[in-house]
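These notes open a run of structures that come right after.
Derivation of every value follows stated rules applied to the coordinates shown; laboratory data play no part. Bear in mind the structure is a predicted one, so any value in this text is a computation, not a measurement. Cβ atoms are built from the backbone, for glycine too; each structure is taken alone.
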Structure I
Amino acid sequence: MLRYSLARLAKRPKGSTTILPPVNVRLSAEKQYLTALRSMLTQIATQTRETVIPLYEAEQTQKRAARALMVDADRTWFAGLDALMSQLVRLASTTVNRILDLEAQRHTETFMAVAKRALGIDLRAVVAQEDLADYLQAAAARNASLIKSLGDDVVKRVEQTVYANSIAGNSVTTLRKSLQEQFGITDRRAKLIARDQTAKLNSDLNRIRQEQAGITSYSWMTAHDERVRPLHRSLDGKTYKWGEATGAEQGLPPGQPVNCRCVARGIVEF
C-alpha cells in the first residue's frame, strides 16, 4: 500500500483544517447481504418441511398405533440438513465475498471523489483497489465464520425442536409452530449480522483509507436520527485519533460497536 500525505498534496494554509465529508454505509449492500443469508435459511426451512416433518409425522402415527413409546427422532433424520447446510454456507459465503469486494470498490471510488470535491486533489495515482487485498481476505474469513455459525445454529435449533416435541408427543401442528419460532430467531440474527458486518466493513475502510492518506484524527458523526443510541449521540462531533480509545463501548471507533451506524469524518490538518 502506497502511503501519502493528503495535506501536503492539497497545500492549504498552515494551521488550517478540512473535515472530509463522510463515506457512509450503502443500504443496498446490507440488503444484498441479508438476501444471501435469507436464501440459505429459506432452503433449510424447505428441507425441514419436506423431509424432517414427514418423518416426525410418521413416527407419531406409529406411536399412536402401537400405544407405546417408540424410538424418538433419529439423528439420521437430519443428515440431509447437514449436507445442505454445508453447501448453502459455501454459496452464501461466496455471494457475501462478492458483495464485500464490490463495496470496497465503491468505497475507494467514493473516497477519491470526496477528496476531489473537498480539496481538488486527484488521488488516482496513489490509491488503488489492490491496497485492500489483505484486509478483504481477512474480512472474507470473518464473514465466512459468521455465516457458518448461523448455519450451524439453525440446524441445531431444528434438531433440538424436533427432539423436544417428539419426547413430549406433540402434534405436527405444534412442531410446525415451534419451528417457525426458531426460524424467526435465526432470521433476526441474520438481520443483525448483515447490518453489523456492512457497518464494520465501512468503518474499517474509512480507517484504512484515512490512515493511508496520513490522516490521524477524525470527527465522530452519528446518523442524526431517532435511532441513534444516547451514548453515541453524546459523541457526535467529538474528535479522536485513530488507534486511541473513544467514548463508545469498549473504546471502539465509529461503526465498530454492534449495530453502530456512525461514521468517521477524516480531519486533514495542514
Structure II
Amino acid sequence: MGFRSKIKEAKRIVVKVGTSTLTYDNGNINLNRIEKLTRVLSDIVNSGKEVTLVSSGAIGVGVSKLNLKEKPKDIREKQALSAVGQCELMHIYSKFFGGYSHTVGQVLLTRDVIEDDRIKNNVCNTFDILLEKKIIPIVNENDTISIDEIENIVNFGDNDNLSAIVSLLINADLLIILSDIDGFYDSDPRHNNNAKLISEIEEITEELEACAGGAGSDLGTGGMATKLIAAKKSTEQGIDMILANGKDPEIILDILNGKEIGTLFVGKRK
C-alpha cells in the first residue's frame, strides 16, 4: 500500500477512456457514463489538479450517430465516420463539461508528434498553455488523416499507447487507463474463472507479457497487450499507471484517494 499513498500526491493526471467505456454493448453512446465522467474530472480540476483526457470512440460515436448496424471494414469509410464521430464526441464533451463551468480544447495527434522535435515542442507548448489556463485538453488520434489506429498496426492501439505518449509529453505524474476489465490478471478472466487480479506491478517481466495475449473488445481496438506497452512506456519515465474498470467513472476519485483499485504499474523512481 506504500505505492498507493503516493497516488494522492499526483498533480498532473492523464485519464484515458476507451470506446467500451463511452458506449453501450449495442454501440450507442452511453450519455449517463460520459456525463458522470465529466462531472468527476471537473471536480478533480476544481480540487487544484490538472487533467488531460485521452478519448477513443470517434468511430464508435460515428457509427451510432449515423445509425449504422455495425462498424464498416473499409478504411475510407472508417476515416469518414471518424470525422463525423469526432465532431459529435467533442460536442458532447463540450456540453457536459460546460455544464460544470469548464472549457475543453481539442488536440488531435498523429505519430509525427514523437518523430519530429519541432512538432513535439509545439504540442508540448499547446498542452502547457491549455493546462495553465485551466482548459481540459481532450486528445484523440487524428483518424481522418492517420490510419495507424484504425488499422491497429502500430501504434496507438485504441489510444492506449497514445495516452502514454501524452503522459510523457506533458510530464504527468499519473496515467489512469479506464477499460472494460478490472485490472491486469495473471490469465484471461474471460476464459479462466480462477484468474487473479494483480494489484501492484513493479516490473514488467516476460512472464507478464505472456499473460497479456488476446484481443480487445468488439468496438475498441486495444487489447491487454497495448495496455502493457503503455505501462512500460510510462513507468520507464517514472510515471505511475493504473488500469481499472471504467463502468463507474467515480472510481477515479477512489483511485486518487489511494484506494487499492485496479492494477498499479509503479513508475521507476529516479
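Out of I, II, which one gives -0.22, -0.56, -1.10 for log10 I(q)/I(0) by the Debye sum over Cα atoms at q = 0.07, 0.11, 0.15 Å⁻¹ as computed from the coordinates? Mind dumping the intermediate values first?
Details: I: -0.37, -0.71, -1.04; II: -0.22, -0.56, -1.10.
Of the options listed, only II reproduces it.
Between structures I, II, the calculation of mean count of other Cβ atoms within 10 Å over residues 94-101 yields its largest number for I. Work out which structure the value -21000 belongs to, where helix-only ellipticity at 222 nm (-39500 (n - 2.57) for each DSSP H run of 4 or more, over all residues; to 500) was derived from one of I, II. Going through each structure in turn, the value belongs to I. Work out which structure the value 0.50 belongs to, where FRET efficiency 1/(1 + (r/R0)^6) of positions 38 and 62 (r between Cβ atoms, R0 = 35 Å, to 0.05) was derived from one of I, II. Comparing all candidates, it corresponds to I.
Thinking only about relative contact order in percent (Cα under 8 Å, 6 or more apart), which of I, II has the largest value?
Numbers: I: 33; II: 24.
Going through I, II one by one, relative contact order in percent (Cα under 8 Å, 6 or more apart) peaks for structure I.
Each of the structures I, II was assessed by FRET efficiency 1/(1 + (r/R0)^6) of positions 6 and 54 (r between Cβ atoms, R0 = 30 Å, to 0.05); the largest value belongs to II.
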